[in-house]
Structure P
Amino acid sequence: MSDCNRGPASGSPEDLSPGESEADLSTRLIHAGESPVASAFPIYQANTVDGIYVRMKNPTVEALEEKMRRVEGGAVSVAMASGMAAVSHTLFGLLKFADRIVAHRSLFIGVQTLLNDFVSRLGIEVVQSDLNSPDQLSQALERPCRLIYFETIGNPGLEVVDAPAVIAAARKRGIMVVVDNTMLTPCLFRPLECGADVVIHSATKYLSGHGDALAGFVTCQDAATGEKVRTARRILGGLLSPVNAFLVMRGMKTLPLRMERHCRNAQLVAEYLERHPRVRTVLYPGLPSAPGHLKAKSFLKGFGGVVSFEPREPFDWKRFSANLKLCRVGMSFGEIGTRVQREGPVRVSVGLEDAGEIIRDLERALGS
């Protein structure tokens with residue numbers, strides 16, 4: 001595993017530091033930000049608290065932000081209404097007219113649309129390149145650049161970006177690095193420890209984990225950057241609701257246990273699919289055959305819970321999905337139950353059920 005840890009910017013002894021055990025991470029996920037007098041942090045469901053609009057501050061949201069800040073080891077965490085709110089508020093808070101942003105060639109479709117249809121029309125140059133290619137990365141960074149944006153593992157293509165290498169190249173040039181780490185969570189990788197400036201999560205996925213809340217996080221290495229993002233949230237209005245903050249805070253307490261099971265089940269499902277005669281290709285970073293396997297193995301603690309596969313033709317998606325009994329067809333990922341979606345390849349968000357039951361369900365559907 002790559003040793004790219006730098007330690008938390010805040011210097012607080014209560015933050016998770018490099019070299020600390022995963023038990024320390026579990027402890028922070030359970031206890032950080034919690035009320036000292038209540039078994040669960042209260043929900044402050046009100047328009048104002050202490051005479052101030054909750055658009056500016058809310059105790060429930062602030063408690064959740066403190067938990068995430070302590071887990072990531074950053075200076076500031078800002079909770080948002082969704083993952084896309086986290087991305088958009090970060091970009092609008094940090095970029096200005098005539099800035100230039102370099103992004104990876106493959107991004108979540110919502111972020112792709114944000115860059116093409118909103119950011120670029122504000123006079124901000126958007127350049128997309130293969131950040132895994134040293135030549136393309138070097139060429140993209142030859143001209144002045146405000147920030148680099150990428151996903152550690154892409155959604156939905158599961159392409160692994162060599163985060164330590166990209167971050168190191170950006171830091172040599174003084175370029176800010178923004179990393180979407182939704183697919184991995186802090187349990188499997190913490191970009192700030194590698195020198196990233198900002199890490200983004202759609203907390204709707206694994207952090208919440210139960211399919212009952214929309215939320216997003218932006219955690220910044222330094223306080224000044226964090227305040228710019230917080231100001232953007234205050235003005236643009238993407239505040240997380242206190243009820244959803246409560247649900248995410250509850251979900252995060254079991255995150256290490258869930259991620260361990262997600263990863264183990266996904267590995268078994270991927271190995272099964274790779275052997276199936278009706279499957280042409282399988283995309284999962286945990287497979288030795290995967291293009292980014294060695295790269296992922298060098299700096300990740302696990303490979304996540306999402307598997308994609310390309311079936312052999314002829315393939316009838318309607319018949320396949322109709323014959324699924326355990327796995328549910330749906331858009332999201334990172335929940336406790338297995339979800340399947342067709343996005344070109346078939347994407348399987350592997351849940352926490354018994355792995356054998358998941359495989360038998362897929363076998364029945366593939367056999368149909």
Structure Q
Amino acid sequence: MSNESILATFEEQRGALRAVGARTEQDLLAWLAEARLQVHFVSWRLKSKESLKRKLALPDKTYRCLWDVTDLVGLRVVTYFEDTIDEVARLVEDRLQVDLRNSTDRLHFADSRQFGYRSLHYVCAPPAAWSPHPDLRFEIQIRTALQHAWAEVEHDLGYKADEAVPEIIRRRFSRIASVLEIADQEFVSIRRDLQDYQRTVREELTRGGHCLPLDAVSIATLARTREVEALDERIGRRLAKPLVEEVFFPTYLVTMLGLSGLRTTEAVLQAVEGHGREVDGFLEPYLGFAREWLGLDVGAIDSVSRGYSLLLVAHLVILRGPERSLSKVEKLTRLYAELDYGGDQDKAHDVAGRLVAQLG
């Protein structure tokens with residue numbers, strides 16, 4: 001079959017090929033959700049006629065018919081972490097008919113000194129029930145976000161880091177690729193260390209060792225302790241809103257508690273013990289103030305997030321502290337300026353003064 005005939009067949013089959021790409025993308029998304037695998041994105045594309053024409057003209061291979069081209073339809077799964085690639089790959093191998101002869105593992109190089117484009121390329125066959133031709137094959141590429149960035153930039157430059165590129169340029173390609181490879185490995189290591197830290201914090205709080213620094217990890221664990229959960233549940237009942245698993249803006253809470261003088265899990269739990277009984281009586285006046293001066297309408301929310309009570313505790317720590325009222329205003333000014341008013345000291349000071357005057 002001539003190249004012109006292959007291109008004509010491609011035009012005739014364009015609609016059917018698009019259907020294969022869209023259907024396979026939907027299936028991949030469903031399989032990833034079922035396996036609880038989080039990825040950056042899944043996408044598909046149909047090869048353009050111009051790209052197909054260039055491929056058919058290459059001197060290193062002859063195509064007998066359209067179905068000899070295995071990447072007419074191309075799908076891409078881009079993961080956040082390198083170790084997720086293997087999980088996605090197993091899913092593809094389990095769910096699809098893979099053409100192992102034409103599939104390639106470009107994650108690993110035969111020469112350990114080599115760096116460059118990295119990705120898994122699977123060539124697969126769609127289920128016969130919705131394939132426009134029994135010989136149709138399509139490609140699925142699986143790679144990380146950093147590997148994807150490399151491929152996109154390399155493509156945009158119009159060169160690949162191979163022997164056809166001058167040595168000085170190839171060396172620079174390799175230097176960049178090696179940095180990205182290290183970064184991929186570091187991200188996996190950081191995630192693992194964060195998981196270990198989360199486990200350590202949970203175990204420490206369970207044992208009663210509460211003197212841990214406040215950060216996004218420890219505040220999320222603290223929000224699920226018996227003491228804080230009891231306060232959150234009381235707020236939920238008073239507002240007639242359900243308590244959900246999501247933690248209330250961890251970074252915001254860490255900053256607010258720190259500005260109120262609470263910088264460890266031990267200090268927060270002591271404040272919960274000291275001011276917890278007052279939260280019920282403080283809730284309505286605070287929400288009324290927040291509605292009038294902060295523009296916060298609690299009626300617009302449909303649930304209470306874990307740790308929300310700590311926002312009230314932070315305010316109570318300042319308002320019920322032994323300092324003079326002016327000192328309390330200054331503390332609240334710093335708090336509001338940093339968290340709510342983008343450094344606008346005048347506005348933050350005005351709101352802080354009103355709060356101390358009304359609820360202090």
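What the table shows:
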quantity: Computed 18 for relative contact order in percent (Cα under 8 Å, 6 or more apart) - originating structure among P, Q; calculated: P
quantity: Origin of the value 142, where volume of the Cα convex hull per residue in Å³ was derived from one of P, Q; calculated: P
quantity: Among P, Q, which structure scores highest (criterion: mean count of other Cβ atoms within 10 Å over residues 120-127); calculated: Q
quantity: Which entry (P, Q) yields the derived value -11000 for helix-only ellipticity at 222 nm (-39500 (n - 2.57) for each DSSP H run of 4 or more, over all residues; to 500); calculated: P
quantity: Identity of the structure behind 42, 28, 17 (criterion: Cα extents along the principal axes in Å, for residues 64-135 alone, calculated), options P, Q; calculated: Q
quantity: Winner on distance in nm of label points 7 Å out along Cα→Cβ at positions 24 and 128 once structures P, Q are ranked, highest first; calculated: P
quantity: Comparison of P, Q - label where distance in nm of label points 7 Å out along Cα→Cβ at positions 200 and 296 is highest; calculated: Q
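All of the numbers you see were taken from the coordinates with simple rules; none came from a lab. Everything numeric here is computed off the predicted structure, so don't read it as measured data. Cβ atoms are built from the backbone, for glycine too; each structure is taken alone.
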